[in-house]
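Each value in this text was obtained by applying a stated rule to the coordinates, not by laboratory testing. For clarity, every value in this text was computed on a predicted model and none was experimentally measured. Cβ atoms are built from the backbone, for glycine too; each structure is taken alone.
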Structure I
Amino acid sequence: MIVVSACLLGTNCKYNGGNNLSDEVAKYVKSLMDSETEKILLVCPEAEGGLPTPRPPAEIAGGKVINKVGEDVTCEFKKGAELCYERILNTGEQVKIAILKAYSPSCGSGKIYDGTFSKFLTDGDGYFAKLLKDNGISVITEKELESATTSCL
C-alpha cells in the first residue's frame, strides 16, 4: 500500500481551501494502479484532526503547532496524525512508502516551515510524518518524487 497526502492528488483540503496537485505524484500513482494491484490510501491529517477547510495556515514553533492568528492547534495535529495512522493499521496492509506534502506541519519530512510564516525552512518533520517514521514507514515528499525516477522507489 502507498499512503499519499490527499492534497497532492487534488483533494481540496489545503489550509486555503485548495489543493497541492502534483502531476508527478498523480503519474506515479496512476502507473501503480495500471500495472499492479497496489492500494492507495489518501490521508489529510489536518482534516482528520477536525480542522476546517479553509483554515488559517499553521507552522511548528517550539514543538507546538500555532496558526497564523496565534491559536495553538497542536492537539488537532496530533489527533489527525494518530487517526490517519490508525486508518493505516486498520487496512492490514503493509505500507511500501508514504508520499507526503513537503514542508507541512503535518506531512513535512526533513524540512518544515520554521514557525515565522516567512517561508523559511528548518530541519524537522511534521507530526504525521514523524509518527510514520517512528513506526518504520518510509516517507518521501512530492519534491523528492519529482527529482527522482519512479524506478528508485
Structure II
Amino acid sequence: MAKSWHIVCPACAAVNRVPDDRPPERAKCGRCRAQLFAGRPIELDPATFEVHITRSEIPVLVDFWAPWCGPCRAMAPVLEQAAQRLEPTVRVAKVNIDAAEDIAARFGITAVPTLVLFAKGREIARRSGAMPLAALLAWLKSALEEHT
C-alpha cells in the first residue's frame, strides 16, 4: 500500500489523506472539493491555526504580521512567491496578530513580521524582520535540513 500524507484543507480545515503516488498539486479536499494546494499563502485564525500546525504532515511556515506594519506589507509579495515555489512540500500561512492576539502571545511574538516554521506540531525555526525571497528560501532550506 502506498504511503499517504495528511494535508489540511486551506478552505475548510478538513484533514485529508493524500496518497504519495498521486500528484499533490491536483489534490482536492474530500469535504469541500477545494484545491489543497493553490500556490498562495493561507490565512489562519484561532479556529484554524491549531489544526494546520498539528495535523498537517508537511511543514508550515507562518508569517506573524499586522496590517499597520510597513515591513509586513513589503513581505506580502515575497510570501506569495515563496508559496508558489514551496508548495506542496511546505505550506505558507499568515496570522494577523491583531485578530489572533492569543496565538501571538502564546508564541511570544514581540516583533512583526516574524516567520515561524512548524513541523509535526513543533516550532523548529524562527526569524524576525523582512527579507528578500532568496534569503527566505535559504533560511528555510537550512532550517529544514537541520530538522530532518
Structure III
Amino acid sequence: MITLEKSLKVLEELFAKDYQFALATTNDNVPSVRFIDAFYNNGAFYTVTYANSQKVIEMEANPRVAMCNKLYRFSGLAYNIGHPFKEGNDEIRTKLIKAFESWYFKHNNENDENMCYIKIELSHGFFYKDGMGYDVDFASKKVAEFPFEFDIVLIE
C-alpha cells in the first residue's frame, strides 16, 4: 500500500466517528476558536451547525480554517453545503446521523431552515497512529511518513 492510501486509511480509522476539535476561523484577521464535533469522510471533515452562527459567518467571509486536538492538526477550506435535506446531502446526512447518533436529534432541528452542514476540504494535515506520524499535503497528494511518539503529558 502506498503511503497516501495508508494515510487516508489511518485518517478514516481515527476520525470517521464523532471527534472533537478546536476549530479556528477569523474575522478581520482576528482569530476565533471553539470546539466542534466533526466527522471525517472521503478527504473532508463535516460538522453540523446553524447558518447564522459566528463560525459560519466567518467562514463565508474567509473559508480558511484550522482544527486541532491532541497534536492532530488540519487546515483547509470550509463551506456551508446547506440544509440536511438539500439535494446532494442525503449520503452525508445518513453518515452524520449515525456518527452523532447520541445527540444529533437532541441538539438539531431539521425543521429549521437555518440548520446546515459545513464541509471542510483538507489542504494539509498532521496525525499519528501506532508510532507513525503522517504529514499530508492533500493538494499535491504528498505524504511524509515517519516514526512518531506522542510524549506530551496531559493533565486532566
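Have a look at I, II, III and say which one yields 16.0, 48 for Rg and Dmax of the Cα atoms in Å, as calculated.
Numbers: I: 14.7, 47; II: 14.7, 50; III: 16.0, 48.
Traced to structure III.
The value 15.6 for mean count of other Cβ atoms within 10 Å over residues 40-47 was derived from one model only; which of I, II, III is it? List each step's numbers first, then the result.
Values: I: 22.8; II: 15.6; III: 19.0.
Attributed to the structure labelled II.
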